[in-house]
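Listed below are the structures to be examined.
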Structure 1
Amino acid sequence: MHSVFNYLVAPKGSRTTGVKKIEGQTLLLNTDLQNHEYSNRIGKLLSLPLVNVYNELREGDDVIVHHNIFRRFRDVRGQEKNSKNYLSEDIYLVQPDQIYAYKRNNEWKALEGFVFVMPIKETKMFSLDSEKPLIGIVKYSNGEFKEDDLIGFRPNSEYEFIIEGQRLYRVPTNSITIKYEHQGNEEEYNPGWAQSS
């Protein structure tokens with residue numbers, strides 16, 4: 001089955017990340033259907049569209065998608081609904097601008113227009129923040145920037161993703177304002193709760 005313009009994607013695992021198994025017991029992390037933070041954002045690419053936008057994507061790739069793709073929510077009447085991308089329980093129609101990265105051969109690559117950035121620890125002694133705002137180290141790139149580049153980006157341009165136990169920000173490349181030189185004291189910041197996800 002092929003769509004004309006949309007990719008067909010299946011969620012990897014379940015639709016939500018709000019349930020964890022710990023020592024044989026099930027732990028429910030989230031009971032709120034409206035909370036997008038517990039929506040699964042990793043899927044498996046089932047089929048390419050007839051009008052393919054990203055030539056680097058292949059069937060079978062793992063992909064990072066928008067948080068609303070696999071999401072369920074309640075409408076204004078309180079009725080539970082699937083996202084507009086829902087085709088069946090295992091198949092979702094995903095527009096090209098809703099896919100941000102892909103994984104092949106155990107390596108993540110960002111798609112055109114995006115990079116994934118690891119925040120760095122705040123070094124100011126009296127700062128209340130754990131990480132430096134609006135600065136990070138490129139982890140997954142599309143080729144416009146090298147991995148391990150230290151970059152700065154515009155406020156409110158970053159969006160948080162948990163990818164393989166790392167909390168990363170997806171940043172559009174047109175929101176990157178500066179490429180810094182490494183000072184040697186930059187340390188990646190990955191909170192402990194992200195490692196258990």
Structure 2
Amino acid sequence: MTENEQKVSEEIKQEKQTRQLALLEAGLYVAGRPLDLKTLGNVTGTRSKKKIRKLAKILVEKYKTRETALEILELEGDRFVMQLKTEYTAGKVRKLATRPLLSAGPLKTLSYIAFRQPILQTHIIDVRGHHSYGHLKQLEEMELIVREGVGKKRVIKTTQFFADFFGLSHELRIMKRQLKTVFKETDKLEEKAETSPKQ
């Protein structure tokens with residue numbers, strides 16, 4: 001292969017990689033949830049998990065160097081997600097969200113379940129009130145929780161989809177630590193937003 005042919009071959013490879021990175025970025029943006037390597041491979045037209053992982057890691061590093069409110073994170077289980085950086089999820093930016101996934105009541109019930117799981121349904125009703133029956137039905141329909149057992153002795157846990165959607169670990173102990181950190185950061189951001197002078 002001549003030097004000119006090598007140069008052309010490298011340019012073609014670079015163009016292909018740039019296109020695949022753009023497709024990967026678009027897929028993560030549109031999904032709005034963590035995606036596994038197989039799904040990312042379908043988006044980029046690549047079957048090699050090794051190549052997809054390499055492309056995704058390139059994208060993660062590119063986002064680390066950008067001055068942007070978005071980040072791409074690698075999660076356990078070879079999954080990747082595009083999301084807002086934590087410092088941009090509260091305050092004025094939050095108010096721009098057109099329609100939240102959940103209203104405040106079901107979200108509080110879900111948070112309680114996630115942090116205390118596995119938990120008896122009767123305990124949730126005692127703490128959150130009788131209106132939480134509706135919350136549980138909604139959360140179950142959204143496949144964020146599962147109820148196991150019969151009658152009032154139902155045990156409630158979050159699903160794998162819950163962990164994927166919110167970018168949390170599937171391992172319960174790690175998930176609870178992650179939630180504790182998120183709750184603390186959210187409290188700090190909300191306090192900061194409340195105490196900062198309004199413009």
Computing FRET efficiency 1/(1 + (r/R0)^6) of positions 74 and 178 (r between Cβ atoms, R0 = 35 Å, to 0.05) for each of 1, 2, the value 1.00 comes from structure 2
Tell me which structure, out of 1, 2, gives 13.8 once mean projected area of the Cα convex hull in nm² is calculated. 1
Thinking of 1, 2, which structure, once FRET efficiency 1/(1 + (r/R0)^6) of positions 58 and 82 (r between Cβ atoms, R0 = 25 Å, to 0.05) is computed, gives back 0.95? 2
For helix-only ellipticity at 222 nm (-39500 (n - 2.57) for each DSSP H run of 4 or more, over all residues; to 500), the calculated result is -500, so let me know which of 1, 2 that is. 1
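The numbers here are math on the coordinates, done by the rules we state, and not lab data. Nothing here was measured: the structure is a model prediction, and the numbers come from that model. Cβ atoms are built from the backbone, for glycine too; each structure is taken alone.
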